[in-house]
Structure 1
Amino acid sequence: MLPILPPADLQSDLDAARDAERTGGPEAAMVLYRRVLERDADKGGAGMAVAHDALARLLVGQDMAEAAGHALASWRLTPADQTRRSNLWQLLTHLGKADDVGRFQGRDDCVGLVALGNALRRDGQGLRAERAYRRALELYPEVSFTLSRLACLCAEQHRLEEADALFLQAAERHGGRDAVTRTAPAFLASLRDGPPPAGIRATLAEGAGSADRPLVVYASCDAVYARKFLPTMVRSIVEDSGLDCAIALHLINPDAEAEATVASLAAAHGAGRFMVLRETIDLAPLGDNAKTYYACSRFLVLPDLLSRWRRPVLMLDVDLMAIRDLNPLLAASAHSDLGMMSHALKRLDIWSLLYADVLHIRPTMGALRFLDLTRRYIRHFLDRGLPVWFLDQAALAAVHLAGFTTEAAPRLTVYPADIHSSTVMVDGEGRYWTDDSAYFYSVRATGGGQQAMHRLKRRAGTTADVKPG
């Protein structure tokens with residue numbers, strides 16, 4: 001039952017709504033924010049922008065389309081606000097499920113048309129989806145985010161030059177991920193024909209026994225992630241993966257605590273199997289975008305490492321842990337140049353066409369060609385001051401789609417999305433239960449996870465083994 005709210009002035013309503021948000025009263029907060037919209041409707045003031053923005057946040061879990069409507073209204077009132085622009089971009093990107101076609105059919109507002117286009121795409125109706133997007137662009141040309149939706153549709157249909165032109169238009173209008181997404185084969189060819197890209201400046205210490213292992217498991221991270229995730233990740237590879245492998249750890253700007261973490265891992269699991277790459281770089285100019293460099297740096301050195309080691313490499317995000325024998329997974333891609341994961345339901349975004357969290361790379365010319373072009377792509381945008389999050393996956397998608405249109409493409413094995421466990425259950429002793437079919441558990445890939453990874457000590461079985469009561 002909603003509270004009966006006494007009359008108040010605009011600022012009092014805003015203050016009360018913010019208090020309700022902070023104390024976990026979303027229903028009361030929504031009532032107050034809607035009252036702000038009624039009070040300020042004729043003024044178009046700052047209160048309306050705040051209220052619309054808040055309602056977008058509060059409604060996103062209940063009705064994404066309604067949330068997008070409020071996000072659009074907030075952005076229209078404050079078009080220079082980067083956070084609100086990003087919120088709107090994300091909502092317009094993700095709303096509209098396949099079974100929502102009927103819900104949005106016949107709507108002629110911007111959110112309704114984009115949602116209809118997304119729903120039609122997810123339902124496999126590409127031509128009708130394109131009509132919906134183009135109608136939205138015709139009626140609401142100022143909402144440039146629709147260009148992204150149409151560009152991704154064209155890329156999906158391998159209309160690569162058309163997609164490229166749309167991404168460029170979107171980049172000029174609102175930047176973001178569209179600014180680092182190119183799909184024209186001519187652009188990829190120009191990167192391939194350009195001067196060799198810069199790698200990284202780093203030192204490499206290789207354990208005496210590392211060369212004897214037939215596989216290298218490679219992970220890269222900064223000092224914070226080293227402390228937070230490396231112990232569990234490495235333990236799982238040594239004890240649970242079934243792999244006979246060397247372990248290569250790429251540390252970006254390691255501090256004393258990160259070095260101590262690596263030293264303890266070497267002592268626990270045998271120093272001879274470890275290879276440690278230490279990179280020191282000033283990332284202060286990147287500010288909050290330093291995380292993009294942490295994700296991309298491994299690709300800047302991967303071709304060199306593959307040439308040096310001449311062995312298969314399994315490159316993993318550091319927040320992954322192996323939860324069972326990985327040999328069957330690697331066997332699936334044993335006859336390809338590369339193996340990596342895709343999520344068909346998220347292909348509305350070109351940035352989610354191929355995931356960068358699990359890459360099985362064989363030491364072939366095809367893999368080297370793919371990785372060299374990926375490095376050139378990433379370096380191109382980093383050198384131009386565009387360290388945009390998801391740059392690494394934009395590069396993988398662009399190289400896959402447009403990098404080899406005039407020559408034989410490297411052979412790719414696509415892993416299904418359920419190689420990741422969607423659930424983990426942990427008891428007080430650190431024993432955990434996961435999906436039977438999965439190979440990995442990832443805190444980030446599963447939306448944050450129920451427990452911190454450091455609590456997971458030993459796999460006890462599958463979630464099907466856990467009996468109620």
Structure 2
Amino acid sequence: MDKEFKLASQLLTLLDTEQRWFTLAEIEKKLGISDKTIRKMVEEISNHLPPAIAIEVSRGKGVLLQRDGRSQTVNEVISIMVKQTVFYRLMNLLFTHTGRYSAEELAEAMFMSSSSLKKLISQLNNNDLKPYHIRITYSSPAIKGNEVNIRYFYWKLYCDAYEFTGWPFETVDQTSINQLITNIENEMNIVFFINSKRRLSFLTAIVLERVMKGNDIEITEKIYPWEQGIFYLPMINMTSGLEQMMGMNLSKSELFFMQSMFSLSQYNYYEGSEMALMKEAEMHKNKEVHQMADQFLTILVEAYPNIDVKERFIWELYEFFDKLLIDNAIPELLLISQSNLTSYVQNECQQIYQGLQACMQNWRSAYPSVLYNDFHLTKLTLLVSSNLRYKSKKAFIVIGEEFSIRHYIANLIKKEIGDKLIINTSIMKGLNDEIVKQHQIDFVISNFPVELQSVPVVIISTIPTKRDFDNIRKELLL
């Protein structure tokens with residue numbers, strides 16, 4: 001990724017952590033850049049900022065990011081900046097014009113010399129693309145590597161660049177794909193998290209684009225019982241709809257791949273839904289998952305006797321091990337799966353994280369063939385932390401993220417804000433002004449844009465910062 005973009009996004013993220021002046025010396029120390037570079041970056045970043053966000057530079061004070069808590073998020077600004085990087089433009093061209101460019105033609109399309117392009121490709125192969133185990137060939141420019149890794153990389157790239165708005169796939173109709181995903185929600189009586197649904201539409205488009213270009217995938221049926229999965233039948237209907245829409249055939253491996261990604265995404269059953277019982281029954285069909293979860297629960301309760309072992313927690317634990325088996329069935333995902341929250345969890349929840357490492361090592365003695373990594377330990381830490389018995393408080397919050405962490409975030413806010421705030425974490429069928437009124441909600445806390453007219457929306461980071469807690473307190477004073 002462009003060095004300038006990386007530094008700019010790091011600077012924006014740092015300034016957004018607290019509503020205060022950051023001294024130039026403080027920024028220099030954290031980012032490792034000079035006073036002159038900071039001023040230049042602020043000037044460049046300011047060109048991309050919406051009217052509601054501004055950066056001030058003052059001699060003697062430092063740098064201050066002005067954002068009122070209800071305006072656009074810094075992540076929206078970063079998303080816009082991603083699309084303007086040389087990295088994004090090159091990778092996008094390689095995706096949309098597979099095999100159609102010679103090295104000279106690609107260099108011309110990138111507005112650079114052939115030698116500069118060769119140097120750029122070498123840098124990307126040794127840095128940005130290395131964690132995904134993929135690379136770019138130069139003589140006949142193309143992305144090379146395992147197909148799962150290539151799809152995962154482009155999924156992340158396009159989701160970062162179009163996190164909130166836009167659709168980068170010209171040959172695939174977004175409305176039709178969204179309707180097919182909505183059909184799955186209706187069929188299963190579930191609701192995907194808002195950003196999960198958007199990400200799944202991107203994934204589906206990437207699958208279609210890659211298959212149309214002759215890039216197929218192979219997934220074994222032996223490691224995971226795909227036909228017992230709760231998404232198997234809905235995915236048959238979806239792939240049939242995609243085949244009719246695109247005039248193409250999708251193999252059984254493609255069905256399994258999409259089934260795995262839909263299963264790994266975040267969704268909830270509607271409150272009070274009878275499907276919750278069916279969900280449990282479906283989980284129990286896979287006796288291996290049931291046995292794994294029970295074995296781990298025994299170890300967990302011994303290590304954490306204050307864990308709140310309720311029905312919801314047990315279901316989430318079943319889901320964790322079901323998804324762990326899916327990851328093991330597609331080992332390429334296991335190698336490259338990662339979370340932006342891992343560093344935070346390792347630092348802020350260090351004791352629990354390390355305790356769960358010991359629990360999983362103990363558990364793995366019974367299941368030595370099942371692999372896991374920091375990604376899974378991060379999920380498990382958030383799950384367990386949110387179910388440790390804290391002082392009883394209630395809340396309303398809308399969280400869209402890679403894991404179902406709304407209960408964890410709610411507990412953070414409870415501990416910080418106290419009894420002044422009641423938080424409701426239930427999942428509702430849609431979120432609009434009428435529903436807000438019915439539930440007598442005074443304001444909404446969210447980590448992504450929500451369009452509501454009747455009540456304020458306080459935008460927070462995925463993990464709330466001091467600034468976010470201050471903005472929540474302000475709403476309590478109004």
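What follows draws every value from the coordinates through simple rules; no lab data is involved. Just so we're clear, the structure is a prediction, and the values are computed from it rather than from any experiment. Cβ atoms are built from the backbone, for glycine too; each structure is taken alone.
Details
- With Kirkwood radius over Cα pairs in Å, for residues 139-202 alone derived as 13.4, matching label from 1, 2: 2
- Looking at mean projected area of the Cα convex hull in nm² over structures 1, 2, structure 1 comes out largest.
- Structures 1, 2, by mean count of other Cβ atoms within 10 Å over residues 243-250: label with the highest value: 1
- Test item: distance in nm of label points 7 Å out along Cα→Cβ at positions 75 and 459 calculated as 4.2, pick one of 1, 2: 1
- For -17500 (helix-only ellipticity at 222 nm (-39500 (n - 2.57) for each DSSP H run of 4 or more, over all residues; to 500), calculated) the corresponding structure among 1, 2: 2
- If FRET efficiency 1/(1 + (r/R0)^6) of positions 147 and 411 (r between Cβ atoms, R0 = 30 Å, to 0.05) is computed and equals 0.15, the structure in 1, 2: 2
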